[in-house]
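Below, each structure is written out as C-alpha cells.
Readers should treat all values here as calculations from the given coordinates under stated rules, not as data from a laboratory. The structure displayed is predicted, hence computed values, not measured ones. Cβ atoms are built from the backbone, for glycine too; each structure is taken alone.
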Structure P
Amino acid sequence: MEYDVHSIKFDQPRKKRLVTGRCYGLYLTVRGDCYVQGGGRSWRAGTEDLLVCKPGQSLQLEFPGGRVPLSALWVLLAPELLDSLSGRTDVRAGFEVTPFAVAAVRAQSKSLMLIKSLATQLMGVDRETYGGDLLEDSTLKMLVALVLRTCASEDLYRKEQRGAHLSIDQLFQYIHAHLTEELPLERLEKEFYVSRHHLSREFKRRTGQTLHSYVVKARLDLCRRYIEEGRPIVEVYSLGGFGSYNHFFRAFKQAYGLTPKEYYQRWTAAKRMQNENFKMYTAE
C-alpha cells in the first residue's frame, strides 16, 4: 500500500483507535470536533486542525456526541510514496521536521480546505480510466506539498511549546461558565490539552490554592446568593453544583462558620434592620 484514505463519520458517542503502522498519518476534521489522544498528549480537534503523525503511532478518538456529527478523514502515506514524490525537496525529511511523534497544526482555512478536498478526491480516483494515474499522481503531489507548506508556515515546534502554557484566565472563565456541572480533572485536561498533574500544579503555583478548593468556594458563593434570594435551602445545593446536601452543608459551615439556615436568619435580620434604619433616615 502506497497510500490510503478513510472517511470517519460518527453521529453517536463513540471511540475509535487509528494506527499509522509503518506509514505517516494525517487526521483532518471535516465537520464537528472530538477529543484526540496520541504521542502522550491530547487535543480537542476541530474543523481547523490537522494532526500529523509519524510511523508507529496511534490516535485514540473520542466523540462525545452532540448536535453536530463528526466527519473526518484519516490519510496514510507510505515512506516509499514520499520518497517517490521527492525532487529538490526531501519530502520524508519534511515530515520528520517536528520533534513530536504526533503534532497539531492550526491551519489557515483556505489551505486546510484544499487539503481536505484533495484527500477526498483520492478516495474516488480510478487509475484504470484514461489519465487516472496522472490525476492520482498530481493530486498526491499537491496534497503532500500543501501539508508540508502548512506545517512549515505554522512553525510546529514553537506552536506546540506555546500551547504548553496554561492560561489561568481562560481556566477561570471555563470554570465559572460550567460551575454547576461536574468538573473533574479529566474534563479540564481534555479541554485545555494539558495533563491533570500539570494543570493542578500550575493552578496551585499561580493562585496559592488548589483547583478543588477554588471550585468549592465559587459554588459556595453561588449558593450564598441563592440563599439571600430566599430560595429553599434544600434546593440550593443542587442549583449551586453540589452533588449532595451533606457535602454542601459541611463545606458551607466550614467556610462561613454558620449553617445555611443560620446564615439565612442572620442575613434577613441584617436586611430588616437596614431597611428600618433607611425608613427612619428618610422620615427625618
Structure Q
Amino acid sequence: MSRIVRGALIQATWTGDKDSMIEKHINYAKKAAEQGAQVMCFQELFYGPYFCQVQDAKYYSYTEKIPDGPTTKLMQEVAKETGMVLVVPMYEEDNTGIYYNTAAVIDADGKYLGKYRKTHIPQVAGFWEKFYFRPGNLGYPVFETAVGKVGVYICYDRHFPEGARALGLNGAEIVFIPSATSRGLSQHLWKIEQTSHAIANGYFVGTINRVGIEPLGDDDFYGQSYFCTPRGEFVGDVGDDHEEELLVRDLNMDLVQEVRNVWQFYRDRRPDAYESLVNP
C-alpha cells in the first residue's frame, strides 16, 4: 500500500494589515484540514506585505521572536487543532537589530521542531533584502515530522543548487520553498529551477508564490504555486497566475525511493572531485 501524504499550499493576496493576514491564513489552514491535508506551507513573510520592495526601517516592526513570539505560539495551536504539520515563514528578531527571513516548522501535535533561516540574500532593485535580513546561519536542517522528513528553502535560495543538494543529503523527502517573486524578473525560471531541484535530489518540492500587486511596488506577483514529484512532474494543476488559491494535493511518497533507485545520483556523485566548487 502506497504511503500518501496530502499537502497544501496557499498563495494569498495582501489584506492590508498583519492581523487580518494571520486570520486569513488560519482560515485557509482550517479549510485545508477539512480537505484532509496533513502538511501545509504558507508564503514567504506570510503575515506582511513584501516590504523589501522599498528600504524603510519602519518595517522592522514586523519582526517577532521565534519560537517565543505570538505568531509561532498561535500557529502551534493551529497545528494542534488541525492535526497538520505547518511551515510558517516569518520575519524573525534574533536580537535587537539582528533580523532573519525565517520559517518555523511545527509538527502535527503542535510541537515546535525548529527553524530555517534564508541563506542567500539578494540586494537588487525591488528586492532590497540585505537592508532587512542577515544571511541565515543554521545550515540546512531537515525536520522529522508526522508526514516524514521536511526541509525548507526560501525564495532567492532557489537559484542556488548547493543548498538544495544539502537538504537532500540531510535526508529531506519534501522541500518547501515559499517565495515572493515578481512577474518581470523570474517567471521564466519558476517552473525550471525547482523541478530541477526535485529531479537532481530525488524529493518532492512544494513551492509558493504570492499573487497580486501590493502597494509598495508596481510589478505583480505571479502565483503559479505547485507541488512536483521527484521526477519533476507537476502534481495536479499549477496555481493560478493572478488569483488567490488553496492547493491541496496527494503526494505518493513511495516515489522518493523508486526514483532514487533508478537515478542513482547520490551513489554516483563525486565530492572528492568538487573541491574547487567551494573555493571563493
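Out of P, Q, which structure matches 17.8 when mean count of other Cβ atoms within 10 Å over residues 242-249 is calculated?
Attributed to the structure labelled Q.
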statement: When P, Q are compared on FRET efficiency 1/(1 + (r/R0)^6) of positions 90 and 178 (r between Cβ atoms, R0 = 41 Å, to 0.05), the highest value belongs to Q
query: From which structure (P, Q) was FRET efficiency 1/(1 + (r/R0)^6) of positions 226 and 266 (r between Cβ atoms, R0 = 30 Å, to 0.05) calculated, if the value obtained is 1.00?
result: P
message: Suppose Rg and Dmax of the Cα atoms in Å, for residues 114-185 alone works out to 12.9, 40; of P, Q, which structure was it derived from?
response: Q
query: Looking at structures P, Q, which one was P(r) over Cα pairs in 5 Å bins from 0, in percent calculated from, given that it came out as 1, 6, 13, 18, 20, 18, 13, 7, 3, 1, 0?
result: Q
- prompt: Which of P, Q yields -16500 for helix-only ellipticity at 222 nm (-39500 (n - 2.57) for each DSSP H run of 4 or more, over all residues; to 500), as computed?
  reply: P
message: Going by relative contact order in percent (Cα under 8 Å, 6 or more apart), which of structures P, Q comes out largest?
response: Q
